[in-house]
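Chemist: Input: structures, listed below.
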Structure 1
């Protein structure tokens, strides 16, 4: 009985001592951990979200993917009805043929005019020769008339023949001059037709490029986020259709308190524990530390110079690279929360 009473007497003290030892041990571990680690639970996984945007307006003909489908780069996602644009392209090609015909016509007109000029100049040379002969005949007959060797009618006929040829020569010169003056006009018409051809070809190329935009391909590999597009829907250029979440590149952005920043160094090792998978501890390293606090880059940054100033502990974003992303790809999701711990050396 005495032993039992003694045991009961010392049991509370033993329990208290055990509790104190355990509490002290736990407290020491917490203190030691706090002294050798910088940690935060204000962190989440980030990834690239690539928007899928149409470059032309139109009605959606088909959608080849569903929500959260895995896609490869350059995989067809959406096709916009291109029938109206195709008809416009055919019309432009017909206009191009007309422009080519106009160029051929302009070239033919120039060639015809050049041939006319050559023929007129050749005729003019013949008129010159005949005119020179008629001039000599008129001068000779005029001398013979002075000696009464021929009649006045013969002399007058010689002079009239010369004057006719002189008039033909002057008319030929004017005709050549007039034809040559039309040549620059026809050449300008040719240049205009050639410029028109180039312009129509550019428009055809533009239309063909627009038609290529009616097929929308994945800008990168990844998974489709929630899409907001269905067949038959009218879309405008630049309207968001869906997003592609790159599932091959993830990183962590942890927001540490400003007093923790002096203990963080680029290249330091990091331990990561996801809230969704607490049994999986990931490894990483700090790759960069932001040059400003998160509040400073927010949409409405605080202005301490206005109103009553209340000091608030600021947080600085720290980018962390995740090691073995491919190995842990099954648990990595953009936006997941996690705890970040940085061992201090």
Structure 2
């Protein structure tokens, strides 16, 4: 196959490209990424010289570029998104543009070029917030986004489904819980806390640290996306989760223990505006229909992640210093 991956230089997208090229070595991948602050070409240094891989610096809102790239493509896997809740609270403009308008441009290109198979990567946050005793989100949970980020992703999900119903575009959607693992940008909780501890800094915990998230190792997520692409029912949505519901303070203490630090490094900070209490995902549909389930135990995955950041300080130090952008500026600016 020839595949267009959008946002392939980000955390999940770059892990997906490495996963796919290892498993399906004969397929060709075009990686379209605007290289905003979270895009990093160093995430894909190991495949950049592979003849089956091609990187294109560009915006998914660029109609001409997108239409040129999709010609001859068999599959579009759409990761590209602005994804940080705090940034969306500060300024939602880029979230509306990229997550909604960018998705529309891609859908139109897929529709206008023969009805290209389209898989859309979404989030559990479109479903809102759960109470402590509520059942986990599933594919029939009503949408109830609470932040500009999750509202923009919810709108994108609705657009994707609309193109299936209106234009018969062959789509699937996956809504996934919190990812963690190698190459995650440092604004996210787990890599921020690991690298802060390596540098001898404190770790900032929102509020009382009792907000609950379901965590999934990034390779498990991408295996789920693979299963949906290969065997999923066109027009359907599949929820992906790790089955690991943990409070933020529990995660923090696990990281501190793995790093051999003291809990004195915890610094409680003012809570995020509109901070959702709990997310949890019921992945029984994809388990029953497609035979997928997460394989990596959270404690094992977290230990692997801590080791990766310890052993790849050059990668994350370039992000903290801003030097990582120099890797592509010479070639693409």
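Read-outs: derived from the displayed coordinates by stated rules, not from any lab. Just so we're clear, the structure is a prediction, and the values are computed from it rather than from any experiment. Cβ atoms are built from the backbone, for glycine too; each structure is taken alone.
Chemist: The value -12000 for helix-only ellipticity at 222 nm (-39500 (n - 2.57) for each DSSP H run of 4 or more, over all residues; to 500) was derived from one model only; which of 1, 2 is it?
Modeler: Checking each candidate, the match is 2.
Chemist: Thinking only about distance in nm of label points 7 Å out along Cα→Cβ at positions 42 and 130, which of 1, 2 has the largest value?
Modeler: Greatest value across 1, 2: structure 1.
Chemist: Of structures 1, 2, which gives 32 when relative contact order in percent (Cα under 8 Å, 6 or more apart) is computed from the coordinates?
Modeler: 1
Chemist: Right, another one. Of structures 1, 2, which gives 3.2 when distance in nm of label points 7 Å out along Cα→Cβ at positions 82 and 106 is computed from the coordinates?
Modeler: Here the read-out was taken from 1.
Chemist: Let me ask something else about it. Quick check on the output: -0.56, -1.17, -1.57 is log10 I(q)/I(0) by the Debye sum over Cα atoms at q = 0.10, 0.14, 0.16 Å⁻¹, derived from one of 1, 2. Which one produced it?
Modeler: 2
Chemist: If distance in nm of label points 7 Å out along Cα→Cβ at positions 18 and 194 is computed to be 10.4, which of 1, 2 is the source?
Modeler: Comparing all candidates, it corresponds to 1.
Chemist: Of the structures labelled 1, 2, which one yields 0.10 when FRET efficiency 1/(1 + (r/R0)^6) of positions 186 and 242 (r between Cβ atoms, R0 = 41 Å, to 0.05) is computed from its coordinates?
Modeler: The structure behind it is 1.
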